[in-house]
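Okay, got some structures for you below.
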Structure I
Amino acid sequence: MDDTRLALLRSWLTKAASDLRGARILGSADDPPLDTAIYHCQQTAEKAVKAFLVSKELSPEKTHDIRRLTLAAAAHESSFHELLDLAASLTPYAWEFRYPGDLAETYPTREEFDEALQHAQTIYDFVLNLLPAEAHP
């Protein structure tokens with residue numbers, strides 16, 4: 001992998017790691033803004049899968065649909081199929097809690113956030129394990 005591709009790959013992984021850290025920090029705050037924290041879980045997974053696609057010299061599609069991105073990644077690494085359910089569960093968090101409405105419908109529960117955080121961590125770790133150590137943030 002050339003230096004330019006490696007730098008781009010590392011930048012995607014660094015942003016994914018930052019989103020994961022942000023989700024953890026927000027989720028652990030007093031009176032946590034779980035709507036914002038869960039969004040960062042979605043962003044972690046999206047950016048991690050896009051990083052994998054970059055490692056395959058592909059330009060990731062401009063979409064928040066992690067399941068769709070995961071299917072694209074599975075064309076190059078079949079084990080991504082194992083992540084499809086996790087990807088599908090995280091995808092709606094790109095928009096679900098971002099706009100006002102009925103508060104009960106626009107604010108995730110603690111359980112929902114905890115599950116999203118676990119899924120985001122799983123996808124991030126999965127991708128890291130497939131990529132060369134020199135690309136890791």
Structure II
Amino acid sequence: MTVNYTGPIEDRLAIRELIETYADAVNRCDKELWASLWVEDSHWDLSHYPELGVVSGKQAIVDLWVGAMPHYPKLSFVVSLGMIRVDGDQAEARTYFSEVYEEPGTGKDKRARACYNDRLVKQGGQWFFQTRLFSIIHQS
């Protein structure tokens with residue numbers, strides 16, 4: 001059996017709080033908080049959407065997110081962790097999430113179940129996203 005949670009509990013708790021803070025920032029559309037969770041040389045892999053691909057660099061990631069959020073004013077984003085493995089100042093995590101939003105243009109409710117596979121890095125005693133790989137599980 002694979003152990004999904006390894007490493008110091010303090011680090012695992014800090015990573016859980018990072019991921020939950022991400023969800024809170026999305027739900028409140030808090031740009032400053034959301035941006036504070038990424039390192040400068042981060043990558044957001046949105047290859048599920050070929051027109052987006054991989055976005056590299058914190059500023060480019062934040063700009064993309066800020067440009068997208070006004071299209072989803074009634075977004076609900078809820079997370080559930082599936083794995084956190086800590087190895088020194090690096091970690092990996094898997095987060096499942098469910099989002100409900102009003103489809104831009106139609107006003108219809110849309111639902112998505114998706115997953116982030118993350119690489120995280122600890123800098124200055126805090127955990128940050130280094131890479132987030134996005135994939136859809138189900139969408140309606």
To which of I, II does the computed value 15.6 (Kirkwood radius over Cα pairs in Å) belong?
II
Working back from -8000 (helix-only ellipticity at 222 nm (-39500 (n - 2.57) for each DSSP H run of 4 or more, over all residues; to 500), computed), options I, II, answer is structure II
Output the label of whichever structure in I, II has the greatest value of volume of the Cα convex hull per residue in Å³, for residues 48-127 alone.
II
Once Cα Rg over 2.2 N^0.38 Å, for residues 16-71 alone is calculated for all of I, II, which comes out largest?
I
For the read-out relative contact order in percent (Cα under 8 Å, 6 or more apart), a value of 34 was computed from one structure; give its label from I, II.
I
If mean count of other Cβ atoms within 10 Å over residues 64-71 is computed and equals 12.6, the structure in I, II:
II
Have a look at I, II and say which one yields 0.30 for FRET efficiency 1/(1 + (r/R0)^6) of positions 40 and 112 (r between Cβ atoms, R0 = 25 Å, to 0.05), as calculated.
II
Upon calculation of mean count of other Cβ atoms within 10 Å over residues 8-15 from the atomic coordinates, which of the structures I, II produces 19.0?
I
For Rg and Dmax of the Cα atoms in Å, for residues 80-119 alone computed as 14.9, 47, the structure of I, II it came from:
II
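Values in this text are rule-based calculations from the coordinates and carry no lab data. Fair warning: this is a prediction, and the values are worked out from it, not measured in the lab. Cβ atoms are built from the backbone, for glycine too; each structure is taken alone.
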